[in-house]
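> Dropping the structures in below, format is structure tokens.
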Structure I
Amino acid sequence: MLKIVAVESSREAVTLRLEGRVIGPWVGELRRSCDRVLAQGRRLTLDLGGVSFIDRDGTSLFRALTAPHVDFVNCSPFVAQQLGRRSPC
């Protein structure tokens, strides 16, 4: 299960806090949530502090979201490793 909560929102930016596992059908749900924000031309921050695991599809989604207008924060060393980052977000 994956919980997606908008914890901060303004006209320019949205922060989504994720809690749980980014796997299976939840990857598509996260994609839709991110697409809604980005389609509005707003900056997106994903707070990964509550993410415990990311499957292959989730990893692909996060790699596709890597852009100047998308930030990742609060990821654990394990999640950073899954995302191929040398240091935590």
Structure II
Amino acid sequence: MREYEAAFDSVDILLTPTAPTLPFKLGEKLHDPITMYLSDVYTAPANLTGNPALSVPFRSASGSLPVGVQLMGRRFGEPDLFALAHILEDAPK
């Protein structure tokens, strides 16, 4: 928590990938539980630190499903997250 608090002394929002891999279709990885488990690895810190975060679709990766980005803010920084998410969703794809 202290490391994230220190990061937010320098920045307002952290933008990270939502997942470590490109999106896969529903049911495609049912027999690969490790890959499914690791898909959440980048979103866990927000839950552990109590920082607000949200994921938004950002770009499509050459014919695949949209790639998401996660926005994480300082505590009670939800208005900034929603404002940036709105900008990203309206950006030309």
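> When relative contact order in percent (Cα under 8 Å, 6 or more apart) is calculated for each of the structures I, II, which structure yields the highest value?
For this comparison of relative contact order in percent (Cα under 8 Å, 6 or more apart), the top structure is II.
> Taking percent of Cα pairs over 20 Å apart as the quantity of interest, name the structure among I, II where it is greatest.
II
Where a number appears in this text, it was derived from the coordinates with a stated rule and is not lab data. A quick note: this is a predicted structure, and the numbers were derived from the prediction, not measured.
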